[in-house]
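Just so it is clear, none of the values below were taken in a lab; they were calculated from the coordinates. Bear in mind that the values here come from a model prediction, so they are computed numbers and not experimental data. Cβ atoms are built from the backbone, for glycine too; each structure is taken alone.
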Structure 1
Amino acid sequence: MQIEDRIFMEFDANDYVVRLSPFLDKNGTWTGELLVGTVTTEENNMSDDDHYNLMQITKMVCAAVPGMEEDEYIRNTLTSIAERVEAEEEKPEKPKVQSVEENVISVNFN
């Protein structure tokens with residue numbers, strides 16, 4: 001990969017990022033293998049204790065990948081959580097009744 005092909009994204013100084021880099025075959029198809037890593041910025045100004053704790057959480061998120069591969073219980077648990085979160089995100093919000101005056105009901109759909 002040439003440097004021109006790299007995509008640079010902006011992050012806040014204190015972001016902790018999980019990076020998944022797929023391995024590709026000669027045809028550009030994913031082989032099923034991943035390089036999993038963490039990224040933060042040099043400008044990160046978290047305290048040492050906070051940085052340690054946030055990095056530990058980030059490493060645990062990274063560990064979920066081999067955990068899913070090695071343990072069916074972990075894989076099923078994480079799949080269930082992901083499906084539940086996705087379903088909740090897809091639910092439209094219920095309209096909110098703003099006012100009722102005689103036979104006129106004002107509803108906010110946002």
Structure 2
Amino acid sequence: MLAYLNRLSKQKDFEAVFKNGGLQQNRYLALRFAPNGLAFCRLAVVTSARVDKKAVVRNKIRRRLMEILKPELTKIKAGQDIVLIVKNPIVVLGFQEINQQAKELFKRAKLYAG
């Protein structure tokens with residue numbers, strides 16, 4: 001579980017990311033990001049019912065992505081709001097493949113510090 005400080009939760013923050021932010025995507029994930037003017041970054045993972053009808057499966061995917069993102073927080077540039085949107089074909093991937101796809105997306109979006 002991410003620290004409360006690093007969670008993006010308010011509707012207005014989501015709207016700001018979707019309206020003013022950048023977009024990088026691949027077959028399995030879409031990454032929306034925008035500067036937030038804070039000294040830390042905030043993250044959210046969105047899995048819709050289109051991914052899978054079963055909440056158990058959607059929550060498993062969300063938990064996996066959060067575990068992938070937790071150690072990446074120290075590497076990500078400060079002052080970013082990030083929304084990771086899950087796409088349907090991700091259900092067939094294992095943990096390592098999801099990890100690889102997520103990290104590749106962060107590199108393409110140039111969100112890593114340094």
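Assorted remarks:
- Per mean count of other Cβ atoms within 10 Å over residues 23-30, the highest-valued of structures 1, 2: 2
- Which of 1, 2 yields 35 [relative contact order in percent (Cα under 8 Å, 6 or more apart), calculated]: 2
- Between structures 1, 2, the calculation of distance in nm of label points 7 Å out along Cα→Cβ at positions 7 and 39 yields its largest number for 2.
- Entry that produces 2.8 once distance in nm of label points 7 Å out along Cα→Cβ at positions 31 and 71 is calculated, selected from 1, 2: 1
- Origin of the derived value -1.16, -1.25 (log10 I(q)/I(0) by the Debye sum over Cα atoms at q = 0.19, 0.23 Å⁻¹; candidates 1, 2): 1
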